[in-house]
Structure I
Amino acid sequence: MIYTTNIVEAYHRQLRKITKTKTAYPTDDALRKIIYLATMDITKKWTIPVRDWAQCISQFAILFHDRLSIDIAM
């Protein structure tokens with residue numbers, strides 16, 4: 001239902017571009033922080049809506065009701 005291969009690959013490519021310049025990080029938290037900040041920058045550029053997202057999120061809400069808190073009335 002969700003066609004994500006290209007989206008995921010593009011996201012990983014953008015993260016790799018940021019993390020490849022430094023091969024060692026002082027702590028795991030330092031790497032997590034860099035990935036988090038990079039993700040925040042990357043998601044600002046996402047403007048194309050995901051195809052059939054309303055149907056997908058409805059299915060996610062059914063399958064993962066205990067782990068997903070969303071407003072279905074989006």
Structure II
Amino acid sequence: MNFDPYNILAGIIFGTLGLGAFTYGKKLERWQPVTIGLALMIYPYLFSNNWLVWGIGVGLLVLLWFYHDE
């Protein structure tokens with residue numbers, strides 16, 4: 001666990017967005033937003049490199065954009 005302020009900020013931002021994606025996916029009964037939401041909530045605990053945490057988070061949000069329901 002890295003207590004760098006940028007890692008904590010990334011965890012809060014991506015965890016909140018992951019929770020929103022998770023509830024959105026459960027409401028629409030779609031497994032893609034649910035799994036991306038879970039990944040957004042869990043992955044900041046697994047990596048300590050700031051660039052890696054922010055890069056993965058942005059990548060998952062881009063992936064979530066392709067699986068949103070219009």
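Readers should treat all values here as calculations from the given coordinates under stated rules, not as data from a laboratory. As the structure is a computational prediction, the values presented were derived from the model and not from experiment. Cβ atoms are built from the backbone, for glycine too; each structure is taken alone.
Matching task: -19000 is the computed value of helix-only ellipticity at 222 nm (-39500 (n - 2.57) for each DSSP H run of 4 or more, over all residues; to 500). Pick the structure from I, II. Could the numbers behind the result be given before it?
Values: I: -19000; II: -25500.
Answer by label: I.
Starting from the value 20.4: which structure in I, II was mean count of other Cβ atoms within 10 Å over residues 33-40 calculated from? Of the structures listed, the value fits II. Upon calculation of Rg/Rh (Cα atoms, Kirkwood Rh) from the atomic coordinates, which of the structures I, II produces 1.07? It was calculated from structure I.
A value of 2.0 was computed for distance in nm of label points 7 Å out along Cα→Cβ at positions 9 and 49; which of I, II is the source structure?
Working: I: 2.6; II: 2.0.
It was calculated from structure II.
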